[in-house]
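As structure tokens, here come the structures.
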Structure 1
Amino acid sequence: MLYVHVGINVINLEKSVEFYTKVFGTQPVKVKEGYAKFLLEKPGLNFTLNQREEVAGNQVNHFGFQVANKEEVLAHKERLEKEGFFAREEMNTTCCYAVQDKFWVTDPDGNEWEFFYTKADAEVYAKQLDTCCDTTPPLV
């Protein structure tokens with residue numbers, strides 16, 4: 001099995017473990033002082049939380065899960081809303097040269113996660129930059 005590894009810095013380990021337990025739908029495989037590890041089989045992801053005294057918002061653009069269809073997007077949205085999350089929905093939006101159905105949730109440190117389904121390719125980066133995952137188009 002091949003795992004992608006992502007490690008992020010967090011301020012409050014307990015709140016972050018709670019958030020990611022709900023988002024991933026599973027408990028961490030390891031929790032130690034200042035550290036937690038989630039190991040997901042599908043997708044193959046080794047995801048760690050590393051506690052720090054200070055974290056400056058979304059240090060990466062965003063994270064996400066690409067799913068097979070709109071129904072999966074809506075199922076994850078419903079699941080996370082039942083967990084008490086606010087989900088920002090964007091259906092039939094053009095972003096990153098693709099037409100997508102998606103929604104967003106934000107972790108306790110400001111990192112954004114999208115669950116999305118790509119319906120088609122698009123010729124433009126975004127129809128409206130303020131509704132795209134990155135409000136700055138790539139340099140050309």
Structure 2
Amino acid sequence: MILFELRCGDQHQFEAWFKDGATYDALAAAGGISCPICGGTSIEKAPMAPRLAKGRGDALDVREAVGEVRKVLVEMKRQVKESCDYVGERFPEEARKIHYGEGESRPIYGEATVEQAKELEEEGVPVQRIPWVKDGN
């Protein structure tokens with residue numbers, strides 16, 4: 001196992017474990033790695049010293065950590081769904097209406113492209129991109 005520090009096209013940095021360097025190379029070339037912050041798939045290695053997992057115990061710890069992160073993301077998704085209105089692809093439009101006082105002030109969630117989210121941020125519309133885990137395993 002090897003740990004790489006990665007960076008997406010939006011300059012978000014994150015770490016990820018891979019079986020080996022060749023596994024990283026294949027996944028990156030296929031667009032199979034996505035940024036946990038923005039979902040972008042233009043990924044490159046950031047400067048760092050790679051760390052290797054020396055034994056099976058280290059690999060199990062990583063799997064446990066991933067499982068714990070998934071639990072947190074599943075709980076966050078549940079809370080968002082319970083407390084916010086789903087507006088789907090109308091998210092950018094609805095967020096602007098709320099921000100500019102043209103719509104009912106309420107918590108919302110939905111879909112926006114990376115570009116739409118950037119435009120909202122540039123306008124000063126408060127948005128947060130979150131990793132939306134799929135249901136099931």
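All of the numbers you see were taken from the coordinates with simple rules; none came from a lab. Predicted model only: the values in this text are computed from it and were never measured. Cβ atoms are built from the backbone, for glycine too; each structure is taken alone.
Who wins on FRET efficiency 1/(1 + (r/R0)^6) of positions 37 and 117 (r between Cβ atoms, R0 = 25 Å, to 0.05) among 1, 2, i.e. which is largest?
Going through 1, 2 one by one, FRET efficiency 1/(1 + (r/R0)^6) of positions 37 and 117 (r between Cβ atoms, R0 = 25 Å, to 0.05) peaks for structure 2.
Where does the value 0.45 come from, among 1, 2, when FRET efficiency 1/(1 + (r/R0)^6) of positions 5 and 101 (r between Cβ atoms, R0 = 41 Å, to 0.05) is the thing being computed?
Comparing all candidates, it corresponds to 2.
Taking distance in nm of label points 7 Å out along Cα→Cβ at positions 109 and 125 for each of 1, 2, which is largest?
Largest one: structure 1.
Work out the source of 15.7, 48 here, i.e. which of 1, 2 gives that when Rg and Dmax of the Cα atoms in Å is computed.
It was calculated from structure 1.
Assign the value -13000, calculated as helix-only ellipticity at 222 nm (-39500 (n - 2.57) for each DSSP H run of 4 or more, over all residues; to 500), to the correct structure from 1, 2.
Derived from 2, not from the others.
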